[in-house]
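Every number here is computed from the coordinates shown, using simple stated rules; none is lab data. Please read these numbers as outputs of a predicted model, since none were measured by experiment. Cβ atoms are built from the backbone, for glycine too; each structure is taken alone.
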Structure P
Amino acid sequence: MRLIKNIFTLIIFIMSFFSCIQNSVSPKQRLQGVQNWVCCYNSYVPSEEIVRYDLAVLDPDAEIDIPLLKASSTKVVGYVSLVEVQPSRWYWDKVVGTDAVLPEKTVYGGFYADVRSQSWQQTVVDTVIPNILHKGFDGIFLDTIDSAEYLQSLKDGEGYEGMQEATVALIEAIRRAFPNIVIIANRGFAMLPDYEPFVDGLLAESVLTEYNPKTEKAALRDPAQYAHYLQLMTNFHRKGGLVLTLDYAINSSFLVQKNVLKLSMKYDFIPYLSDPSLNNIYHIALENSYGD
């Protein structure tokens, strides 16, 4: 009887283990069939243009006709700043003056968030993300992950040790709290091998090109500059993850645009070209194919 009981316990453990693996390691099926994507952070989103896309990354506080988008089978994910916070966000009053916000200011007028802080973790998991999902979004887009790398290296990491580890732990906590939603992460390549089991997609922002704010144009990078990133991106793709590329080449020459689209599609990545404001919608990547 004890042997049978032990075998039964072992079976339950194995089933639970593989169930966990299915939810956290191979959730990539949620983005199967996505062949194009768009990113727009405008406060008003022209849904009639968004419906042309399989996947849309949008500001969750914008005016959006989500039922229309979902009726068109467009997957909609909402923006979440994971390691930074802007005073304009509705939850700012909940975190300002607490240990969730660091004194370090960002170049965009916001503040860095302390992902090691329990109050910040709870704000993200218990408040910010549920608010987005309640609006009908299919999932979330995690931005500013790179800021954890920056903070940990700032002043040799003095005062900000463990930022990268805490960021990975927070992404894992998000997946465990919301096992069935779409999660896409932007960059954070130093942490990618650790957080990739918990996300469905990866965005490589400004990896293939370098944007010049003076000329407002982007130029192709030397492949040697992103060789390591490319290896991480292709490894993620081989494991079933969706890889998106975003390049601010909308004002660049036709040749640059053609080459960046061709390069992205060469590796089965999905490109999108825009301007740094991300307030406008451009269909050039959707309407052109240079994969041959």
Structure Q
Amino acid sequence: MEQQAIIEVKGLQKSFGSFEAVKNVSFTVNKGDVFGFLGPNGAGKSTTMRCMLSLIKPNAGDIRIFGKNLFEERNAILAKVGSIVEKPDFYKYLSALKNLEIFARISGAEVSQKAIYETLDFVGLLGREKDKVGGFSHGMRQRLGIAQTLLHQPELIILDEPTTGLDPQGIIEVRDLILRLKNEQNKTVILSSHQLAEIELVANRMVIINKGQTIIEGSVAELMNAQETLLHIELTNNSQGAATLIQEILPTVKIQVSSPKTLELNVEKQHIALLNSKLVQAGFEVVALEPKRKLEDFFIQMTQA
């Protein structure tokens, strides 16, 4: 079944004076995706998202949303988009209900009070709707922000770093909410993050950008479960002897002896248990076997650069 593209970004560039925030970013988001927009801090994620919401204009490149040119049909497109860029802002001395009523009027959409209550229920805030937002936790405000984006029934939700600053429980609540947006409300969601593990838990497709450029794009399952794994082996001693044995078992594998006690090699996942068994049988004392998926190790290196 052919995928329907909801967002198509091609060759996006944006500079602020002499600083190139976005140099060459391209990716496609399909209908029904939870799409992870991943990169280290300063990679250009927020700038790209602001361009996608027409908050700033790119220097070059093409942005099409729902098959339409963003800068030619801006109003028609944004009428079907809900977003949180940075943290959501509310009138702290008003209740959650009153805030949503005000935002519904500002949006121009006809939103009944019944619909507002249903949205509050969806984000888990029913029962707190008459409490002042000033007394809400960061996680509750984040969920209220998502409720705000849903008031006009958008088809596409754009969330910029939605779990930043949340405690573990708040992260779980927002993560579950994102999955429910896809599974229960059939929304397409794009969310940015600088944490690979977070994207892996919620997204089905992703793009990684770094220094304003697209690095890799594809299915999360395929990218995260590549057969080749970087294996770190720690022994009590004689890593060179262990490397010689491994080379006999897997002649084509490249091995790096990092120290007298450690070595690293790229190996297919199904060989890890075999290598461990052979090393132990040969009398080597294996202290640790630490497999890292290729993309995971690449992303760690990229964020530490």
Structure R
Amino acid sequence: MQKEPILLILAAGMGSRYGGLKQIDPVGPSGEILMDYSIYDAIEAGFRRVIFVIGHGQESLFHEVIGKRIGGHIEISYAEQRLDDLPEPIELPGERVKPWGTGHAILAARDSIDAPFAVINADDYYGKEAFHLVYNYLKNNSEPDEALMVNYILGNTLSSHGHVTRGICTINEAGCLESIEEHFKIKDGGESALFTRDDGKTWQALAKNSPCSMNFWGFHPQFIHDIKEGFLPFLEAHLPENPLKLEYLLPACVDWLIAQNKLIVKCLESKAKWYGVTYKEDRPVLQEAIKNMIREGKYPNNLWKDRQL
């Protein structure tokens, strides 16, 4: 019998553009952080177990900030993303301080994932519908070479306060992902979105109705095995040229497996408006959006105190 799906939250990022550990900044009226709302939506959808991928030495901090609050509502565990968690014979570059990316973050939880699992970022708001879509898919699908991506409309995911990173997707007529390409600097250009590959010297247009990934995925445990196998050749090919900043990114892992005919990714679109805390200036916008959703009855004023166990 297939085990209950797991929610995996990638929370080890350093928040360099934000200027701090943005994942634990309160945004709700009763001190809730953004992850509280994702976990609340996940529980309502059916998830009963969450794994936080965190940075070195952060477990007690995360438990204090969120673990104690949600412990009575969902099973919790932690996985530490370590810089020295590398396949032999790769050695950690001496001056490396940057985490190895979202693909590596998933590998950090490899010993804890024994069931189909969803993946989300800690600092993004995805909307209630997305959690229901992914939970229902994971509950009813057992094919090891299939996955699910919730895609968003690019124009709904832009920040008014600077550039964002998004995976721009090509989706075929069957509703499956053909390719995904990470764009690291996308900004709102009015009629269209704009992106740059040369640090702003030139900008190119992207249609605002382009489908994009916000790193909300559903995977079979086989995916862990596949990206673990790919990590060593990835490092051998690219580490010498970029030892301090190279990242093993989840969208690139997915794109590589699609190209190898090892993975079929079904896509389901969400029209939800994205909210996040990429920049400090995003925080008041998010806070106002949460107030509005509370007024509309989507969330209680005190998220966990007012939730029935």
For structures P, Q, R, which has the highest computed value of percent of Cα pairs over 34 Å apart? Q
By the measure distance in nm of label points 7 Å out along Cα→Cβ at positions 125 and 277, tell me the structure among P, Q, R with the highest figure. Q
Out of P, Q, R, which structure matches 20 when relative contact order in percent (Cα under 8 Å, 6 or more apart) is calculated? Q
